[in-house]
Structure I
Amino acid sequence: MTDRSESAILKAALCDVSREPGVMAWRNNTGMAWQGQRMLTRPGQSLTIRKGMVVLVDARPITFGLAGSADILGVHEGRAFALEAKTRVGRQSEQQQKFQAAFERAGGLYGLFRSEDEALRILRGG
């Protein structure tokens, strides 16, 4: 049997966790994207655009989410939880370790899972 990707583990766990009674959960995306105005060309203007390219005028980066925060955030019966998906051999980054420590200090439930069953065990307190 081949190992599943982190994305596959995460998607399955989010579905299962969301079905639990008393749970509200969502995918917590983090990263960076670009924002700007689409470029409209005029007759006679020269521009080489390759397949898949998008041209933005006054482009600027937009960051979203908190670096190191968990893949799934939510509330279970009034208590905040954060669940981090990893493959069989995946490890937390330093930023993820710092997020975990801060989240737990604030009273939240944090857990790292490698399967949807493990995510449910963490959420259920076992």
Structure II
Amino acid sequence: MKVVYHANYAVWFEVARTNALRETGHSYKEMEQLGVVMPVVELNCKYKRPATYDDILEVHAQIITFTGVKLVFRYKVIHKERQELLAEGETVHAFLKHGRPINLKKQHPEFAELITNVMEGSNV
């Protein structure tokens, strides 16, 4: 069996992150409509065991840090059948509006409160 290409993990992180943000009751799209974007400024992944094609995987995302200026997600990729940790990683995001850094807590406190609430009980 062939192992999954390493860059796919970043895509899986993105999907899990998008789902985690939906847990706030809002989405990337709504933030973008306000002119706010969250680019990835750092990404790391530790590969513990290889995922192979046709494996059924679970990817969990958890918000672990939110300062208003940055947001950090932690991820776990788990082989569903064996419940084995295959990889774990983190992404760091900045908040930008019209290309400039912002403090989400100051400019959009309603979003900031929702993110904080999810962070305090988050594991999507």
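To test your reading of the models, identify which of I, II gives 1.62 for Cα Rg over 2.2 N^0.38 Å, for residues 51-106 alone when calculated.
Values: I: 1.62; II: 1.54.
Clearly, the read-out refers to I.
To which of I, II does the computed value 2.9 (distance in nm of label points 7 Å out along Cα→Cβ at positions 11 and 75) belong? List each step's numbers first, then the result.
Details: I: 2.9; II: 1.2.
Among I, II, the structure yielding 2.9 for distance in nm of label points 7 Å out along Cα→Cβ at positions 11 and 75 is I.
Out of I, II, which structure matches 1.12 when Cα Rg over 2.2 N^0.38 Å is calculated?
Values: I: 1.43; II: 1.12.
Of the structures listed, the value fits II.
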| query | If distance in nm of label points 7 Å out along Cα→Cβ at positions 19 and 99 comes out at 3.6 when worked out from the coordinates, which of I, II was used? | reply | II
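Could you tell me which structure in I, II was used to calculate distance in nm of label points 7 Å out along Cα→Cβ at positions 3 and 91 as 1.3? Don't skip to the answer; put the middle values down first.
Details: I: 1.3; II: 2.2.
Derived from the structure labelled I.
I have 1.00 for FRET efficiency 1/(1 + (r/R0)^6) of positions 59 and 83 (r between Cβ atoms, R0 = 30 Å, to 0.05), calculated from one of the structures I, II. Which structure is it?
Values: I: 0.30; II: 1.00.
The read-out was computed on structure II.
Read-outs throughout are calculated quantities, based only on the coordinates presented, and are distinct from any laboratory measurement. What you see is a predicted model; the values in this text were computed from it and never measured. Cβ atoms are built from the backbone, for glycine too; each structure is taken alone.
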